[in-house]
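These are the structures in question, set out in turn.
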Structure P
Amino acid sequence: MSLYPVVREMAKLLGNMNGWLDKAEAHAAAKGFDSSVLLQARLAPDMFPLVRQFQSACDNAKFAAAFTTGREPPSHPDTEQTFAEVRARIASVLDYLGTFTAADFEGIETREVKRPRWEGRSMRATDYLLEQAMPNFFFHLTVAYALLRHNGVDLGKKDYLGKLTFRSPASDA
């Protein structure tokens, strides 16, 4: 079972976030406030702010690829404070994800993922991807989207999903 398409979809959705940032900046400009104010927005007092949602979505995508293939992910120090810095973080992770091929995910069924916080326990790489990495990625991606929507940014489902890979119907001729 190749899980490479999962990482490709994560990369696509991270790329979609750039469009969200464009719309957020345009919204702030139209309303006359500094767009970086949005980066501290929260849905609830005990939730991470928007900037951390972007960072976490990026982290979960790079961790998914790295930990399931046995690579070490790049380090990002979580210092972003502007939309430009968030864009740079997204670009860095997209560049990293671009280094993976389908071959990197061959044999994933037999790999194990170990994390220090798991206190000596491990997971199969496929279980890690499906039970930990993907849900966390989509959680942070969705919360970032919801935060922007909640703050008036004009986003819709197409902004979230992005371009779909439709096929043309086969010709009967």
Structure Q
Amino acid sequence: MSNMEEIIVDSAMSFAEAIEGTTAPEEIIDNLSFLDVFYYSFDGKRHQGQIVVNSDLEDDVWKIFELIEELKFPVGKVIPIAGYQWDDYKSMAANNSSGFNFRVIAGTTKLSMHSLGRAVDINPAQNPIIYPDGEIAPAGALYQPGTTGTIAADHPVVQAFLERGWHWGGNFEQPKDYHHFEKP
């Protein structure tokens, strides 16, 4: 990369802005890290975004984003979910990749691994959730392995997460959550 290459900044929040409005308890917030990450987006240009994750997972996420950048695997954008008023559906509809979001698993009262900063979603529009009844989120998304920005079991990004002990939502029984990675 030349020093002249322009970096498009998708997110330039402070940590305070990235957690503003969360209902997470202080002990969860105290265990979060805030990372600037770099990636190529679907425009073929280098971008900088930000992601909030559990401090224990900071190195994993950093190394995986280094791989994403090296592969020039296109990522829509990476903006802390506070930028979407903590609305997972708005974030997914915008094809935003994200981490921390203090919320329950859709349709349950159980806290999501995102609530602890122990989950990362990558390109929801290319890698949607497919529910047993056929409903797909985000609406209008298609899962077509082999297309740009889509991940499948043999993809290097999936393998990089799995090698570090993460679980991939594409391996879940139901629903299939192709954009989701978590590390308990």
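Could you tell me which structure in P, Q was used to calculate Rg and Dmax of the Cα atoms in Å as 17.7, 62?
Comparing all candidates, it corresponds to P.
Ranked by mean count of other Cβ atoms within 10 Å over residues 93-100, structures P, Q are topped by Q, which has the highest value. The maximum of relative contact order in percent (Cα under 8 Å, 6 or more apart) over structures P, Q, that is, the highest value, falls on P.
As an exercise: helix-only ellipticity at 222 nm (-39500 (n - 2.57) for each DSSP H run of 4 or more, over all residues; to 500), calculated from one structure in P, Q, equals -16500. Which structure is it? Working through the options, I get structure P.
Ranked by mean count of other Cβ atoms within 10 Å over residues 45-52, which of P, Q sits at the highest value? Write down the numbers at each step before the final one.
Values: P: 15.4; Q: 20.5.
Top value of mean count of other Cβ atoms within 10 Å over residues 45-52, among P, Q, belongs to structure Q.
When mean count of other Cβ atoms within 10 Å over residues 77-84 is computed across structures P, Q, the figure 13.2 traces back to P.
No lab work stands behind these numbers, since they all come straight from the coordinates. Keep in mind that what you see is a predicted model, and the values were worked out from it rather than measured. Cβ atoms are built from the backbone, for glycine too; each structure is taken alone.
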